[in-house]
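Okay, got some structures for you below.
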Structure I
Amino acid sequence: MSQARPPGPTRAVVLGGSIAGMLAAAAVKDHVDHVEIVEAHDLPDGPEPRTGVPQAAHVHLLQTGGVEAIESLLPGWADALVAEGAHRVPETTGMVLYAPEGWYRRWQRATHHLITAGRDLTDSVVRRRVRQDPRVGVRPRTRAVGLLGDARKVTGVLVRTADGVTAELAADLVVDATGRASRTPEWLARLGITGLREDRIDSGLAYASRLYRAPVPTRNWPVVGIQADPGLSRPGAAGAIAPIEGGAWQVSLMGAPGGRPTADPDAFLPFARGLRHPLIADLIEHAEPLTGVSVTHGTANRRRYYERLPAWPDGLVVLGDAVAAVNPLYGHGMSVAAQEAVALRDLLRTAGPGPGLARRAQRAVARCADTAWALSVGQDIHFPTTTGKRPTVADRLLHRYVGRLSRTATGSFHAATALTDVLALQAAPASLLRPAVLVTALAGPLRPPLDGPQFTPAERALLDALREPGGRHLREPGAA
């Protein structure tokens with residue numbers, strides 16, 4: 001049963017106007033009288049770039065678990081995003097994916113759907129829906145510079161405006177959603193709470209991305225991905241094409257130290273052609289670039305184990321990248337933040353914003369982060385360039401097993417579904433060790449491996465139409 005609310009008005013302060021911050025506001029707004037979002041920059045009215053989001057230029061995927069979580073917080077949000085041009089992509093039906101173990105089949109029985117859109121559009125739709133609620137306010141161009149209260153209870157935040165004016169914001173609940181730049185460890189130390197454990201595992205991957213006007217209609221066009229293979233002797237490299245709004249392709253290329261992409265537009269296509277397969281280069285060769293190349297180097301996995309601290313103050317919750325930031329290569333960041341916001345909402349429904357809520361919420365946030373953390377770190381530690389952790393014997397054995405299951409998934413719907421359940425954040429990695437999945441992995445693929453990417457007849461016709469007599473021809477995707 002839900003506990004009675006404390007007497008008098010209740011106020012929540014959310015630090016950060018990112019998608020994690022907006023979803024945190026959506027999670028708490030029904031359980032307090034007012035939510036104040038403190039944001040260091042101005043928030044655009046529409047789908048324009050937001051200061052402080054350098055990763056917005058790169059491919060963003062919302063996994064099934066994330067889509068369902070946001071929908072739970074903001075009903076109708078997914079349809080609104082698709083209506084503005086986002087794409088709902090069935091897995092693996094709408095994907096052309098080359099894993100280290102081979103080409104995945106496009107099974108016609110889709111078990112999950114992901115959403116692809118430009119990050120600015122996704123942020124805009126979420127932001128608009130959250131700010132429609134009169135209980136939610138935004139304080140732009142304002143930074144939090146400290147916590148109010150003591151080691152037992154946080155009672156608000158100290159903020160400073162862009163012109164240097166400081167003020168105290170009292171709050172019954174403070175939610176830190178400021179991402180990788182979070183200063184909560186420093187603020188806790190000022191309150192006397194120390195001993196925070198932190199892991200940082202960095203593969204060194206860098207991202208280079210740009211937008212293209214797609215040479216084919218993008219509605220129902222598949223997501224294309226060429227995954228990196230940690231087992232190769234050369235630096236790991238990967239790439240992806242995601243259809244987004246406005247008839248555009250968002251294209252991201254990734255490379256490890258010794259083989260990183262650069263911001264040079266003339267080097268973008270050659271880098272794509274140097275991936276494990278030239279498909280992405282074959283496709284973008286006939287697309288029109290719409291932007292320059294944006295590069296990001298901050299892809300380290302970093303986790304702060306707040307839930308393990310022996311003391312935790314009432315009134316403070318940390319979520320999103322401020323707790324666990326994972327390599328964006330795996331497309332889980334937004335989805336995990338959404339699931340964490342739902343966990344906070346569910347605890348508020350049962351317990352209210354009273355004593356003990358923050359401690360339970362911090363533990364729930366950690367559980368939400370576990371799957372994405374395990375997936376990202378479990379892959380990154382096998383790159384020879386990775387710092388912060390090296391694979392143990394157990395890690396290598398697990399990696400070998402998952403590789404076998406992935407090879408099986410190229411020709412087994414059951415294996416593909418088991419993997420997709422985990423990647424979609426609908427099942428824990430331990431589910432891959434269920435007896436039925438183990439038997440499937442041991443049996444191996446039921447169909448022979450594909451010798452190239454799988455396109456539908458309609459997609460193949462569109463690709464064939466790109467051939468120009470007497471000029472540059474699109475190589476048959478998959479041709480040497």
Structure II
Amino acid sequence: MSTGTDRITPPKPAWWKWLWVGGVVVLVAVVLVAVTVVVPAINQAARTCGEGVEQRGELSECTGVTDGRYVFSPDLADVQGRILAENEKVAGSGKPYVTVAVFLPMTLAEVDILSPEWVRHQLQGAYLAQRRANGGAWGSPTPQIRLLLANPGSKLAQWEPVVAELERRIEAEHLVAVSGIGLSLDDARRAMTRLSELRIPIIGSHLAADELSQIPGFLRVSPTSSTYAQAAANYIRPTARTATLVQDRNPGDLYPKTLADAFTARFTDEQHQIVGQVEWFDSTLPGVENTFLQMMPNLCGNKPDIVYFAGREHHLTAFIAELANRRCRDQPVTVLTGDLALVEAPDAAMRRGLESNVTVLAPGLAHPQAWTTTPDQFDRVSVANFREPGCEECFEALFPGDRLDDGVAILAHDAVLTVAWAIRHSGANPSVTVTARDLLQMRNRLHDEGAVPGASGRISFDDRGDPVNKAVPILRVRVDDTPEFVALSSPAG
């Protein structure tokens with residue numbers, strides 16, 4: 001007979017034995033469940049660079065969307081700080097606002113064809129237009145404009161999650177347009193196509209490939225590749241009768257083929273001919289410099305008045321360097337190419353090429369010297385945003401260490417100006433929020449009398465979204481300085 005203090009031990013099947021000993025087993029199970037919940041959270045925290053910005057891809061770049069608070073590169077700290085301050089000023093004003101996303105690769109790798117200066121100048125130009133628009137430079141200062149910085153990373157490889165992040169912000173932050181892009185690559189086309197599906201207008205700054213005009217809702221403030229090639233051909237035809245083509249056949253780059261086709265179509269006639277075979281190279285393969293060297297005997301043998309180089313600028317510099325090794329250095333060579341955006345003087349290798357009886361000419365994106373040589377081609381207010389006597393808020397005062405010669409800041413300014421101009425002339429009540437679809441409707445009005453008064457020239461868009469008959473500067477590469485302005489040339493001839 002048992003007493004009240006006796007423990008009654010029930011019979012224990014095998015599972016009870018494990019459960020009993022378990023207090024430990026149960027605890028382990030609970031811990032395992034907790035681990036499966038906590039570890040992803042830890043991983044997510046490790047991937048997060050800042051609000052809206054995460055580490056992604058093989059390069060572990062910090063890509064995503066910020067209002068300027070997360071700095072993508074120390075080189076961008078100053079201009080991002082200015083953008084953040086202007087955004088906070090807009091948020092605190094109590095006035096209606098819209099948001100424009102500047103979509104550019106802002107973290108670069110060795111494989112990129114862009115430079116840190118190119119990125120910085122893009123943001124500087126966009127900020128300048130934002131600040132001036134909010135100050136009433138082109139009419140009513142409302143709605144105010146916020147800028148978001150959308151970084152899809154090297155070669156725009158992380159475009160998909162970044163566009164998805166922009167999609168989440170359309171309603172909450174009144175996103176009305178995306179500017180920038182900056183590269184005619186397949187991933188750029190994919191990103192633009194998705195933005196178009198979302199009915200968000202896209203205003204390209206430095207973006208030339210003609211094929212992109214097929215994307216609905218797209219505008220560009222820079223001339224197309226074919227326009228650059230036509231302007232170059234028109235400039236050179238009076239002094240040249242023969243040309244040889246050097247062309248990149250990279251299947252992922254739309255730019256070189258467009259240049260070559262447009263130049264050939266405009267240059268050739270009964271008096272102007274292409275001589276010799278096309279000298280191909282493939283920038284996706286190794287040994288590009290070596291294949292340039294192997295071209296030299298044919299270039300010497302063909303003796304063309306012009307060598308037209310249809311390729312990217314960093315390959316152009318390598319090609320010019322190899323011209324110093326040709327056997328016919330006593331024979332002058334003039335190289336003509338697509339748009340030029342050199343920020344600095346040529347490096348030592350390219351200088352050797354230039355000093356071997358070589359002249360390099362190219363259309364530029366935009367050039368400040370054109371403002372003084374042909375002032376009637378440009379809007380006074382837009383030019384004043386960059387320089388005017390005693391100015392404390394123009395480009396040269398805000399960014400005194402940066403050049404305008406490459407034209408990048410000018411085009412980035414004009415891209416954001418195009419959004420502001422469309423908003424100001426949409427006829428919408430300034431107290432009512434303008435939407436992306438309002439701007440899509442307004443897209444078709446930005447021509448002739450409604451043209452945008454850009455700092456790069458008057459921008460009248462055709463029904464494809466391309467600027468019509470926009471004059472482009474012709475530049476000459478100098479040995480010890482940035483390219484010099486030579487003339488304005490029209491693609492219309």
>> Quick check for you: by Rg/Rh (Cα atoms, Kirkwood Rh), for residues 244-315 alone, which of I, II is greatest?
In response: I
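Work out the source of 16.5 here, i.e. which of I, II gives that when mean count of other Cβ atoms within 10 Å over residues 148-155 is computed.
Numbers: I: 16.5; II: 25.2.
The read-out comes from structure I.
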>> Once volume of the Cα convex hull per residue in Å³ is calculated for all of I, II, which comes out largest?
In response: II
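Comparing mean count of other Cβ atoms within 10 Å over residues 132-139 across structures I, II, which is largest?
II
Which structure, out of I, II, was log10 I(q)/I(0) by the Debye sum over Cα atoms at q = 0.11, 0.14, 0.20 Å⁻¹, for residues 196-371 alone calculated from, if the result is -0.48, -0.76, -1.44? If you can, show how the numbers build up before the last one.
Details: I: -0.60, -0.82, -1.20; II: -0.48, -0.76, -1.44.
Of the options listed, only II reproduces it.
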>> I have -11500 for helix-only ellipticity at 222 nm (-39500 (n - 2.57) for each DSSP H run of 4 or more, over all residues; to 500), calculated from one of the structures I, II. Which structure is it?
In response: II
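Out of I, II, which has the highest value for relative contact order in percent (Cα under 8 Å, 6 or more apart)?
I
With mean count of other Cβ atoms within 10 Å over residues 180-187 derived from the coordinates and found to be 15.8, which of I, II does the value describe? Can you show the working numbers first?
Values: I: 15.8; II: 23.1.
The read-out comes from structure I.
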> Out of I, II, which one gives 3.0 for distance in nm of label points 7 Å out along Cα→Cβ at positions 252 and 412 as computed from the coordinates?
Replying inline: I
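Since every read-out is calculated from the coordinates, none of them should be taken as a lab result. Remember, it's a predicted structure, so these values are computed and weren't measured experimentally. Cβ atoms are built from the backbone, for glycine too; each structure is taken alone.
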